[in-house]
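Q: Structures follow.
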Structure I
Amino acid sequence: MSTPGLYTAQCHKENGASWLQANPVGTPGDPRELVQETLGPDWGLHLYDINLALGNLVHTAALQAQAYLFEAG
């Protein structure tokens, strides 16, 4: 699943905790479903951590693999 333009996200650190703050920014009438805090407010969107960043993680892994092959080659 991919939700381009539906969220913005930024890393935060405060009071000894760190987290990825994801905020919905979709336009009114956007039919895509927003993720919910299914584990409660203390956990936020933790259940979706990997899914929210998966596209970026796959892209980063591909870049790292290319760099490794270039260096090894």
Structure II
Amino acid sequence: MFGNFRNKLERNGEKLLEVEQKLIIQPHIARLNNWHYRLIKQREKMHLFNQKYWGNLARKDWLVNGDRHS
């Protein structure tokens, strides 16, 4: 998943904008509302994955190299 993170995030953003534009015109369609909800949740998952990945990488780096300031 990480290799295509930016591409997936961009595609998600494009789909989200498309759905939001359709929701402005037709706000009471349940299918669009569900799609919008799923895209937002997918985006949140991608951001959490990215945050955890970089956090774990920083932690591993710190464990390997230690605290060089002391």
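Q: A value of 32 was computed for relative contact order in percent (Cα under 8 Å, 6 or more apart); which of I, II is the source structure? Display every interim value, and only then the final one.
A: On the way: I: 19; II: 32.
The correct label is II.
Q: On to the next question. Determine which structure produced the value -11500 for helix-only ellipticity at 222 nm (-39500 (n - 2.57) for each DSSP H run of 4 or more, over all residues; to 500), calculated from the coordinates; the candidates are I, II.
A: On the way: I: -11500; II: -29500.
Of the options listed, only I reproduces it.
Throughout, read-outs are computed from the coordinates displayed, never taken from laboratory work. This is a predicted model, so every value here is computed, not measured.
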